[in-house]
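K.L.:
Heads up, there are several structures right after this.
Values quoted throughout were computed directly from the atomic coordinates according to the rules given, and no laboratory measurement underlies them. Just so we're clear, the structure is a prediction, and the values are computed from it rather than from any experiment. Cβ atoms are built from the backbone, for glycine too; each structure is taken alone.
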Structure 1
Amino acid sequence: MNRLLKVVGAIVVFLVLVLVILRITGLNPHGQKPGLWLSGNLVKTPVTDWSFTDQFYAIELQTNTWYGLPHSVTINCMIANGHLYLFSAYPAGTHRSWDDNVMRDPHVRMKLGDDLYDRTLVVVADPAESESVFEARKKKYPKLKVPPNSTVQIFRVEG
């Protein structure tokens, strides 16, 4: 029994050390592979013009999971109506973890280049606003199509 406690204790200490190292260094997502903490320079000044995001094909988004570890993904973003939007489309009957996380806790961290921005996401429910985001998405990502019978979530970046 004493040996078992030592082994379990060593495993717990090892996992805590790994998490501390990852927290310090970050673990950014790569392509379709999700990550944990985003690393970069935190920008605390307000952003009134997000048009600079047009230079990025994709950005990284860190959400908060229910179990306490962050979940980060690479996603598309677009400008419409003077606002920055994030777009998520996936086959009906499935879900995306980052969408679920945002619905539970809308506070996110976005990485654009080497800069990090702490913001809040708001679900877009207005059909006219959604349509303008669809049009902006078509312009920025003309080759990306939304498959039929997809669930679509559009989030407006606030703050």
Structure 2
Amino acid sequence: MRDPLLDLADELLKIAKGHNLTIVTAESCTAGLMSQFLADAEGAAAHFHGGFITYTKQQKCCALGVPAQLLREKGAVCREVAEAMAEGALRCSEADCSAAITGVAGPEPDEDGNPVGKVCIAIVRRGLPARSWERNYGDAPRDAIRRAAVADALQALCEEVAGKSRG
């Protein structure tokens, strides 16, 4: 049986091809899962530039330029950090659109006290402001939280690339 996340990734890259756009990712709690599905999707070579796995606060700063002060003040799991990750991924690539995911997949709350299941996602299209939101997937198993976050991010990217999210 085919994985529904691969179907979403295929759909995203088909839409990206139709609009001649490329994609990059920045992932924390999903540890590259979104990138894996995009890399396996049809059209990856032409429309998926790659991704950044920034699991720690330090790596978010080093690889994506997330401000250390923001991480100190807000912690790693907030909309502002997700936006900074998505913007950093665009800054560090030639892609047109990016998605970032940061959160707590468990099994324990993070060092800042964020609960298991709290995830923030951001989408940025070059030249436009970031869109971000917070989700709470509850005290689900790690894999379920990661898959739900990837599904939400891929769906939002489909809408962004198709131009449906901005009216």
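K.L.:
If helix-only ellipticity at 222 nm (-39500 (n - 2.57) for each DSSP H run of 4 or more, over all residues; to 500) is computed to be -14000, which of 1, 2 is the source?
P.N.:
Computing helix-only ellipticity at 222 nm (-39500 (n - 2.57) for each DSSP H run of 4 or more, over all residues; to 500) on every structure in 1, 2 gives -14000 only for 2.
K.L.:
Compute FRET efficiency 1/(1 + (r/R0)^6) of positions 7 and 47 (r between Cβ atoms, R0 = 30 Å, to 0.05) for each of 1, 2 and report the one that scores greatest. Let's see the in-between values first.
P.N.:
Numbers: 1: 0.05; 2: 1.00.
If we compare FRET efficiency 1/(1 + (r/R0)^6) of positions 7 and 47 (r between Cβ atoms, R0 = 30 Å, to 0.05) over 1, 2, the biggest value is for 2.
K.L.:
Match the computed value 32 of percent of Cα pairs over 26 Å apart to one of the structures 1, 2, and report its label.
P.N.:
On the way: 1: 32; 2: 20.
Structure of origin is 1.
K.L.:
Here's a follow-up. Output the label of whichever structure in 1, 2 has the greatest value of mean count of other Cβ atoms within 10 Å over residues 31-38.
P.N.:
Numbers: 1: 14.6; 2: 22.8.
The maximum falls on structure 2.
K.L.:
Determine which structure produced the value 17.5 for mean count of other Cβ atoms within 10 Å over residues 71-78, calculated from the coordinates; the candidates are 1, 2.
P.N.:
Details: 1: 20.1; 2: 17.5.
The read-out comes from structure 2.
K.L.:
Another question, if that's okay. Given 0.95 as the derived value for Rg/Rh (Cα atoms, Kirkwood Rh), for residues 39-126 alone, which of the supplied structures 1, 2 does it correspond to? Can you show the working numbers first?
P.N.:
On the way: 1: 0.95; 2: 1.00.
Computed on structure 1.
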